[in-house]
Structure I
Amino acid sequence: MTRVGRSFPRGLAPLAVLAGLFLLAPLAGLLARVPWADLLERLASDAVLDALVLSLQSSLAAALLVVVLGLPLAAWLASGRSSLRAVVRVLVTLPMVLPPVVGGVALLLAFGRSGLVGEPLARLFGVQFTFAFAGVVVAATYVALPFFVLTAESGLRGLDARLPTVAATLGASPWRVFTRVTLPAVAPALGAGLVLAWARALGEFGATITFAGNLEGATRTMPLAVHTALESDPEAAIVLSLLMVAVSAGLLFALRRRWFVGATTR
């Protein structure tokens, strides 16, 4: 593996330091206001625990849906190049660039009680997404799916084509090639995509509050609890924010080696 050139213009150093301080300032501000004396007591409060449990449940459910729906889609996108695939890839990427509130409005019009899909589901099967746990999962899945699909597609496209070809020539069926050769070979990419998707689902706010509402014990996840607490209990909002920062930083730290290797091999 070749090293990145170490040449760095010294004149850029002040701007690099300024950028680092700019990113550090919000974290420093948060840490400076944490109520350390009663931190554990606040973390153990019912409001925090309810929001944490709901966030974990909904984000894990969304992560499962992301894999079930996203892996076939990523495999199809990686299997060739066509105008249709280009259009679908735009649709996949769209939730990443849309304002979350816009995504929530779109979900409401599609899966709400009077929505394009939600109305027949409610009428025929009694299924309701708005103001329900299912709505939280749907919103989290919608915003998290692109992270898994694009990462998985990248891994599948980077796979050595000779591996599945050799397996096929030895008589393995397409399904056996996919499950026994392709998936193990791209497992690191799938794992990274899954963790990123789960992290995005865990931090989802805009689409959730617009589509599923902000009901305590039902749809109030940690990000929504932070938003609510800011109006009545700022210290609780700080504690929840600290908890989310810790979780996000842990995920980034866990994935640091994969990102570093990917950056040095391109």
Structure II
Amino acid sequence: MAGLARAGLMARGVLYGLIGIIAVEIALGNAHQQADRSGAIRLVAANPFGKVILWLLVVGFAGLTLWRLSEAAFGAAGADGHKTSTRLLCLVKAVIYGALTFSILKYALGLGAPSSTNQQSQDLTATALKHPGGQWAVAIVGVIIAGAGLYLAYQAYRRKFLRDMRMGSASPTTRKAVTWFGEAGGIARGAVFVTVGVFLVVAAADAQPSQAKGIDSALRALAQTPLGPWLLGLVAIGLVLFGVFSCCEARWRQV
């Protein structure tokens, strides 16, 4: 199980790194892919060894799913690992990673390309708005996602992730570098979640599914702020750093 967890953390790092690289290209005006998991998977498939890498990602995310399921069932590592809230959070993560595993598996088998997070967000929002109370439901989901983003950014800023790292054998320089990757990357990751959540709330308030945005559109929206492409570039680099940090977790995280 530890091996599956580490393989999954490595796969997550690769995916975030690729999303960050695509976002950097968007900031530079050279992007041809969407800056989300669908764009990252297509970028992998375009590689000469794309088929092999896709299957490695399937194995990695399947491992991550099983690891989170085991934590939900038996408790996670750490002092708070057996709390009900922690185990429920692990279950939610397992469902998310399971869906991601399935989408990559379908693509690897040639059964259809994964849809973009933009399209998924708009389709789910449109479906919800057709039902009574749908606006409130979408707004609540948006607030939850934005709140989760703020929490992730705060946790990264306070370096809470260090509680799960076991880096006693690493040099001081390595520890400082990994800490910086986790802090900067975690804040950038949280910023993306906040942006997605805010747009969901706006979509609910206006009853306009087209206002809902996935990761790609949320990142592109950052370029429309007064800071322009510079803000998008900073967040994009942060996502690349989070990808690097996730690979570091594969080496040193307690699982």
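Comparing FRET efficiency 1/(1 + (r/R0)^6) of positions 8 and 240 (r between Cβ atoms, R0 = 35 Å, to 0.05) across I, II, which is largest? Present the calculation step by step, with values, prior to reporting the outcome.
On the way: I: 0.35; II: 0.95.
The structure with the largest value is II.
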Subject >> Ranking I, II by Kirkwood radius over Cα pairs in Å, the structure that comes out highest >> reply: I
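Determine which structure produced the value -25500 for helix-only ellipticity at 222 nm (-39500 (n - 2.57) for each DSSP H run of 4 or more, over all residues; to 500), calculated from the coordinates; the candidates are I, II. Before the final figure, lay out the partial values.
Values: I: -23500; II: -25500.
The read-out was computed on structure II.
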**OP:** Supply the structure label, taken from I, II, corresponding to Rg and Dmax of the Cα atoms in Å, for residues 88-143 alone with the calculated value 14.1, 39.
**Re:** II
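For which of I, II does mean count of other Cβ atoms within 10 Å over residues 32-39, calculated from the coordinates, equal 23.2? Spell out each step's value before the answer.
Working: I: 11.8; II: 23.2.
For mean count of other Cβ atoms within 10 Å over residues 32-39, the value 23.2 is produced by structure II.
Throughout, read-outs are computed from the coordinates displayed, never taken from laboratory work. Not measured: the values here are computed from a predicted model. Cβ atoms are built from the backbone, for glycine too; each structure is taken alone.
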